[in-house]
Structure P
Amino acid sequence: MQSSVSPRLEVHLGDVTANSARLVERCAARSISVMGITKGLAGSPLLAQAMIDGGVSGLGDSGLANIDATRAGGVWASTTLIRTPSRSQIDQLAVSDLASYQSDIETLSLLSAACVVAGQRHAVMLMVELGDLRDGIMPDDVVAHARHVRDLEHLDLRGLGANFGCQSGTIPDDRSLNVLSELAATIEAELSIAVPVVSGGNSSNLDWLRLTADVGRVNELRLGEAIILGRNPSTRLPVAGLSTEAVVFVAEVLESKRKPRRPWGPTGYTAIGRAEPGASVESADQPGDENDLEWHTVLAAGHQDTDPSGLTPIDDVLLVGASSDHLIIRSRRRIAPGSEMRFLPDYGAMARAAIAPSVTMLAIP
């Protein structure tokens, strides 16, 4: 019987630090700094410290609550809120020492007013839309937004940023990143203000970084998935030289029995809504015969704990389904109840598990 609590996320901090250091070195060779993104593990202070130990220049997260968790854990570093704040967060942001990404002109005005009241200056990164159709200012409107920042009280333009590979899966290339570099140059020429930071994107940019002859004005990347999972999110392929096992999802076995491969009897929607109702592929009232039986193992985790579609078994088993609180695997052998099965999560599975109250995060040096 296992003594560790499950389900759990095991975070191998040494691998996180090593991945950070290797990526920092590769980016530094192109005069690019690395911001470590902590949202994948809900602002875990241990994750943040492992990234800092690997040499990242600062931290970024999309949630103020995550940033609070990082700092409550004793990790303080230059930190950026990498999502435009909601209106309800403006007063909190105005009294913080954070920088923030911004893409809405009215929010900029409200933030300026709040900063005046707080007596604080605030550094702004303008997010530029370059095709992924998530957040961002259309390129033709960026100079006007920069002018607005320049003219508002208590706001300072720190730079420009772009995002790829999230909403639409857009892959960064020289064409799109040249637009970002040209916008930085135009702002400096027309508005006579510096644009010190050009943040070219995220872990999806690593193939571009490896292949491009000229990075232009890009001098920062925001890396989370590559550091934590060792993968390029655009291809889902491992990044050469990085560990892909820094984070492992673990669930306990509840039962393991010989059962048919397919259901029998009429079927309807599943608990999570997958599959159209209709007649089963089997007889309406009989299970499969002896030749159809396989080892059918049920684990104590499900959709409420993670995204099952994002789990890859480490062992030689097949993950065939899930309900709200069960994972179902098939295997060639019986797996003893009380034992544990291990999975490599993708980013979505990891992020959901990190915020699930039922999942324990276990840091391993």
Structure Q
Amino acid sequence: MQFLTPTLTVNVSAIVANWQTLRAQFSGRETAAVVKADAYGLGMVEVAIALEKAGCHTFCVATLGEGISLRAALPDVRILVFHGVQEGEEFAFRQHRLVPALASRVQVERWKPVAVEFPHAVSALHVDTAMARLGLQMDEFTAWLAAEPELLKQCRVGLVMSHLACAPEPAHPSNAQQRDAMQQLRALVGEDMPMSLCNSGGIYLPRDFHFDLARPGCALYGIAPQDGGTNPMQQVAQWDAPIISTRVLERAQAVGYGATQTLPKGARMATVATGYADGYLRHASGRGAVGYVGEYRAPLVGRVTMDMLCFDVSGVPEALLGDGAMLTLLGDRDGIRVDDVAAAADTIGYEVLTRIGPRVRRIYI
């Protein structure tokens, strides 16, 4: 029996099209795909399989567990694990042929004996060029490489990487500083060593930022890669939720907890079966968030609650509000594109997607 439930329809063809757009924009050798956090909440395995069929051969995840899950689905791709190798994880990295992004001196020393013993134990090396989040610091790495010229060879390093901190803001001075630091690294490690700096926003920076491997994430999933201007990416997901009640108010009445908003007498209100327990952000309350019933726009009213949202559907034809009617919370319409929903909740598109919970049934097209 199929129950009426919130659904997230994921268009994997649109994700593939976004990857192809990014690949065409990138001037380096290879465009990977970041599929961490369950492909930003949209389904890591389903998304990665579609991208692999389209020609993507390198995938990036955050954790060892994500890497193992992805390896089970895709036996022949390269999988880069951003968190590197933690104590006791060495055997799993070897067994599942995963590439750790070594991010500290401790991780490098931990990996050395593994790389010496196992020829397939390839690694990446993460150097911090701005973010102070992960990676060997520039002076630390420079001194260490001078003291141990065989360091990269000993660890079987196949990629030197860093991460842009401010790529969505093209004019931010940090971008040029990081580019210059990467060029210094290239002089240290040699022209033959592949290097990676670009995330989604970096792909839309000038070509001297591109280096060899791009690692787009958010743009694959329809989030704008840079601030301002037109978003070149396709929207990839539609979140629909069932309308479980409609009513015409007999008098002017406050809606929901806290009585924060009042609808007038005669207004038609719809209650929708989803809420912050499913990941719809509570901070969207009272900030102009909207939904759609068919072609008709409906404002969110009152506070977002755990399992229910209320919308003013006074402008929606009554014939569209019968049993089984659905209201669209996220999709390819003005006001509900992923960046629109994020703006209404004073957050970023990443959070909008990754918070969509397991009660929202995924459908792949």
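Any read-out appearing in this document is the output of simple, stated calculations on the displayed coordinates, not a laboratory observation. Since the structure is predicted, the reported quantities are computational estimates derived from the model, not experimental observations. Cβ atoms are built from the backbone, for glycine too; each structure is taken alone.
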As an exercise: distance in nm of label points 7 Å out along Cα→Cβ at positions 180 and 268, calculated from one structure in P, Q, equals 5.0. Which structure is it? P
Structures P, Q, by mean count of other Cβ atoms within 10 Å over residues 28-35: label with the highest value: Q
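When semi-axes √(5λ) of the Cα gyration tensor in Å, for residues 132-323 alone is calculated, the result is 53, 16, 15; to which of the structures P, Q does this value belong? All intermediate terms of the calculation are to be shown ahead of the outcome.
Numbers: P: 51, 19, 15; Q: 53, 16, 15.
Computing semi-axes √(5λ) of the Cα gyration tensor in Å, for residues 132-323 alone on every structure in P, Q gives 53, 16, 15 only for Q.
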